[in-house]
Structure P
Amino acid sequence: MQSIKEPNSCDKFNSAPKQTRKINPTRRSVSGQYAFRGDRAIPFESTLERDFLVRCEFDLSVLDVIPQPVEVPFTDSNGGKYIYTPDFLVYYHLGTGSHVNYPKPLLIEVKPTEQWRSHWRKWLPKWKAALRYAKFQGWGFHIYDESRIRDISFKNIRFLDRYRRMNVDQEERDQLIICIQEMGSCSIEYLLARYFSGIYKDRGLALIWHLLSVRKLECDISIPLNVSTELWVPEHG
């Protein structure tokens, strides 16, 4: 079995799992390569897996995502011996946490709701094996379906994406970031009233959406975005 001696230690992992199974194009679902943070391409086998990667890319607490990370042996209900390869392993930044209470890496299986509800009895042995394997490594194991991936956060992320490549005024950009840093946090409504009143409101709002999309500003992405949304400058990103 592959192992990690110091999970998430100092946000580095020298012996982390690597992709164990090559993903080939298939006619049964949409597959491809997702350009993760402009650094490397991560393969996906469905639109739901792609959308999971979109969420991970936006989440500043996510350090890295390893596709097809490990091979887990298991025995099915009929005694057959098989190998199960979960979809992803997600590492998180240590942040301000301690090495005692660090954010555990997560072994992830991405599965549409209809599929896991229809086949959960058949798939339960391999998922139990993955849970045991993850615990042994000091990780967690979760199954992600549409309810965990395509929620309000995902809708907000997709909305902000249209502003990511927008050309912005550097002076206005820096002014907003410095203001929020000095205040600790403030609402979008406050920034618009202070810097973009009247006919400039739409331009100011677009600039704020852009700064959120490129992760120069942070907010609670799990609730609907509006002028009452509180903003702050992220610790890393």
Structure Q
Amino acid sequence: MNFDPDLLDKLRNSRHLAVFTGAGVSAESGIPTFRDALAGLWAKYRPEDLATPEAFLRDPAMVWQWYASRRAAIAAIHPNPGHHAIARLGQLLRRLTVITQNVDGLHQAAGSGRVLELHGNIHRNTCFACGREATPEEAAQDATPPLCQGCGGMLRPGVVWFGEALPAEAWRQSVEAVEDADLFFCVGTSSLVEPAASLPRLARSLGCAVVQINPDATAHDAVADFILRGKSGEVLPRLLDAAFPAA
């Protein structure tokens, strides 16, 4: 794969790279995207029917068990070359911020330092009633779902459900990172979920160079200065090797 010399120069000299990742990055590790059909015991459900506050209130045990099955599946999955390449960028550049829509924690597992999670993290749990983050011991109770030791409310997965706002602090820091960045990578995201999908547009409006890395065309192509077709686990390692051959 040949890369534009201007892109290689911008990457080598970047003061602050913001990397925005979506489900396509995790899919390369074997994690189904949220819009993939469910399988096994959950085949009769749509993800949208399980990932809402209303679904949890209607049948909290079922929703808790579904997320427990997802956690178990993710626990056996490892970061892929795309995750590792992004973590390596954090070592090569002056500043790197990872902004992710994924909830699996694979960026952290690969070694990335500053990771802003716009949709939460499936490995954490919070109280549905008071919002307090639960300890691992609380979440390991036999009750389905376990109960908050602070107020007695039901624990829920620490992810953002349909109809809920993004975590305010993660969103604020993400916008600030984009405003400060001089280079923006958009990696493996379909650009369907707002307001997260507005970040590439924000970057472009501020004069930041935008790089789109995706096997398929998306709406982000319209704001990209550079479009790299392919999977992140294939494109990113080659891009790093081209930009930093001696590293």
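FYI, it's all coordinate maths here, none of it is from the lab. What you see is a predicted model, and the numbers here were worked out from it, not measured in a lab. Cβ atoms are built from the backbone, for glycine too; each structure is taken alone.
Rank structures P, Q by Cα Rg over 2.2 N^0.38 Å and report only the one at the top, that is, the highest. Provide the component values of the computation, followed by the final result.
Numbers: P: 1.18; Q: 1.06.
If we compare Cα Rg over 2.2 N^0.38 Å over P, Q, the biggest value is for P.
Between structures P, Q, where is relative contact order in percent (Cα under 8 Å, 6 or more apart) highest? Can you show the working numbers first?
Working: P: 16; Q: 25.
When relative contact order in percent (Cα under 8 Å, 6 or more apart) is calculated for P, Q, structure Q comes out on top.
Source structure of the calculated read-out (distance in nm of label points 7 Å out along Cα→Cβ at positions 131 and 171, 1.3) within P, Q: Q. Each of P, Q could give distance in nm of label points 7 Å out along Cα→Cβ at positions 19 and 139, but the derived value 1.6 comes from P.
Computing distance in nm of label points 7 Å out along Cα→Cβ at positions 83 and 219 across structures P, Q gives 4.6 for structure P.
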